[in-house]
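Enquirer: What follows are several structures.
Quick note: the coordinates plus some simple rules give every number you see, no bench work behind them. Because the structure is predicted, anything quoted here is derived from the model rather than measured.
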Structure 1
Amino acid sequence: MSTDHALKAASVLNNAAGSVDLEPPLAQALAVQPAGTATCAWPSEDGGAERRQAVSPASRLALQPGERLVCRSRATLLSTMTVLGPQGQVYLLTHSALRAHLGLATTARVERIHPTGLHTLQRSPRLKGGPMWPGGMALHPNGSLIVVYGRHAHRLDLDCQPLAVRQLPQEQAYNGFVTLTNGLVVTKNLSETQAARLSVLAPNTLASLGPDTLCPEPSVARLSAVGNTVYVVGTHSVMRFHWNAAQTRLDLDPSWRYFYLTGPSHSFGWDLVLAAGHAWFMDNGKHRYRFQMRGAGVSPGANRLHRVSLSDAADHQSVQVSGLPHGSITNPPLVDAQRQLVLAYDSANACVQAFAFATESGRTELTPLWRKDGFGCASHMLLYAESGEVVLNDWRRWGEEVVVLDILTGQEKGRVRVGGWSQGVVFPSPGHNRDLYWCSMSRVARVSVEAAA
């Protein structure tokens, strides 16, 4: 990022914040960063706040005949995600667990790991947390790492050393955050029973920009955003909030809301993808996951894929994914806007279902394309749109495997076992050279392409 661009971005954020004092000024914080500091191929979970899970064309797999996937892994405790730094760094977020069983606060830690060896190069101190739930980490445009875990937000430098910390208002877990186009950080508490509260933080000091915004209902899913608009999947409806620069607050959009949960056969939705002019998510998010999602469904109905137009919430459609009872998931679908295809799944019944979508007479309709039964997918995915590949996991034979599929046909192009005792339900990231990083509750792994033996 050049100094001119940094000052321009800082001006936007300071104007958006109105009279709120963002000490130290964002202009100062950005202007001192070397050119390109805040630019990287994968700055946050799902690659960005829209949760498209789409990899830059500069990063590729492009598996060819005569090539195979290989894996190097390392045992860890509760790995959540990797993000990439501006000079080829790889950062890993983990958190503790033992104290949670005693009802005590847990902590998080950030490591800079070796890109191929996976060993620790630098490590943060234990970061204050709170109630246990996988948190979030992102490289912010100001050139630092932001972490939200438990009920604390942290800002770290690229050597994993703390710069700022903020205790968040609720004595609950805060499950990640999104960064708006104006640079502000928005996070929320996770609860099935208490209304969600959106906290807006200044990225340098992590100071709150005004009081929390109270949502009409609880929310379990992670936030999504496009521009300066935040999308919330509540326990019964999806809604959005626009950043009001003049009043320094998030305002609920009364014209856009979709009530997806109307009866006892289904439960709350998970993370929402913003792509191709629509919001996409799946329901039946309540489950009994311990180390795998198979058989973990709670709600009696089949889980559903939902599409909601971003221009008109009255334009929506829902379809069953597997059609099997007690379906369940814990993550978002994947949308390939280029091929007009969405990949959904039922983790509890081990089914992956691809749908094509097309718009006719102003309405978008979903139709089944291909299906894989007995396929144990539960994690966030990676889309290599240029080569038409999708990376996902398959839990089988009491172990986890990372699989590359042709997204148009479902044909398998590669598979490798990554080890560990749990099925991954968190966040992968691409690597820098025909490789990727895979996280689960017990491992971090690097999967790469090499010539077949």
Structure 2
Amino acid sequence: MSDAVIRTTDYLPEANSATGRAIRAGQAALRGERKGARGFLPFAGPAIVASVAYMDPGNFATNIQAGARHGYTLLWVVVAANLIAMLFQGLSARIGIVTGHSLASLCRIHFPRPVSLAMWGISEVAAMATDLAETVGAAIGISLLTGLPLLYSLTLAMVLTWALLSLQSRGFRPLELIIAGFVGLIGLCYLIELLISPPDWRLFAWHAVVPELRNADAVTLAVGIVGATVMPHAIYLHSALMAGRMPTATPAETAGVLRRSNIEVAIALGFAGMVNIAMVTMAASMFNPAHPEVAEIETAYQTLLPLMGGFAAMVFMASLLASGVSSSVVGTMAGQTIMGDFLSFRTPLWVRRVVTMAPAFAVVAIGVNPTEALVMSQVVLSLALPVPMIALIVLVFRPGLMGVFLPGRTTRIAAIAGTMVVLALNMVLLAATAGS
């Protein structure tokens, strides 16, 4: 069996397994035999898995710095980035459902070989940047919890991630349920943080909708927020998770899967957006303006101890650990589908894990500031982001590929506008870096 992300087209689940029960329940819902929540739950999972990428330690790093340095003023970036993420995750799921292929494999099939190889190279860099953020974040959480040195904590994070990834051999459902539990824990932790330190709701409401970029540092953080929110690897992964997940026999059944997928994307990505907003809000209310120097995850934890008490600091650490472990799992899954589907070449899981972990070990070993490495990794992700976005737009709006499930004109306009926003932010960042 392939070591790539498990799809139902590759895996025949046992009748009594969680995956087998989910498929049977989903098919019953498509036939109209299950209604309401019972008819929706079998389809829930892929968007929840993808949403983990929007709550990873890179988000912690950029959002803490944004809130501590600039208060509530960058909330609008989080809101805009999350709306773009919803749109593109929905399109990624759509192309996987309709074609039965991942976005990466469609790029290999439909684009010239040199183009697809260049896309693979850029996407591999993005996958490594992703894994850097996720595994270093998990290591920071383990280090804060256990007192172990960061390098040992990184090794422990790698082993824990590997153990969770082994669940892929049991089908898609067990891993989906575990990741959903991590997502719920992250959300609960930030709800508690907001209850401990309520925000200034007037400033919150104003800056959530009114754009403002005060200086070059705000621009860099804005691009980092976009890179941490609209994730290249999540766009690739979502299509792979949906390809053949719920077998359909008619266009009407395919339309039913699409409808439920869109609902799940709105719920899961909406939840992820609220968590990101809560991250910035927590940092703004707790650290700005009294502690604008808080720019590192470890410093945020240590500052919370005397400021808000041990309970608030422990809740923060628990959310970071859940985020790091779950997103590291999702990042490796995405790396598998990027390499496997772009190149039509499968690698053993341990090889994939070692390759993507190498930058994280290098950063920790040479003593680079972990939080600064996380922020810069998000900037790299933002610069790589237009590649899957443009590829998805080109493919998902091809009538010959999508048939009756071709998205409408409004969706096309919104997708192009979202891509232009990302490109514009990238150009502003490059100009600021060049001293313009």
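Enquirer: Tell me which structure, out of 1, 2, gives 15 once relative contact order in percent (Cα under 8 Å, 6 or more apart) is calculated.
Expert: Working through the options, I get structure 1.
Enquirer: So, one more: Work out which structure the value -25500 belongs to, where helix-only ellipticity at 222 nm (-39500 (n - 2.57) for each DSSP H run of 4 or more, over all residues; to 500) was derived from one of 1, 2.
Expert: Only one of 1, 2 returns -25500 for helix-only ellipticity at 222 nm (-39500 (n - 2.57) for each DSSP H run of 4 or more, over all residues; to 500), namely 2.
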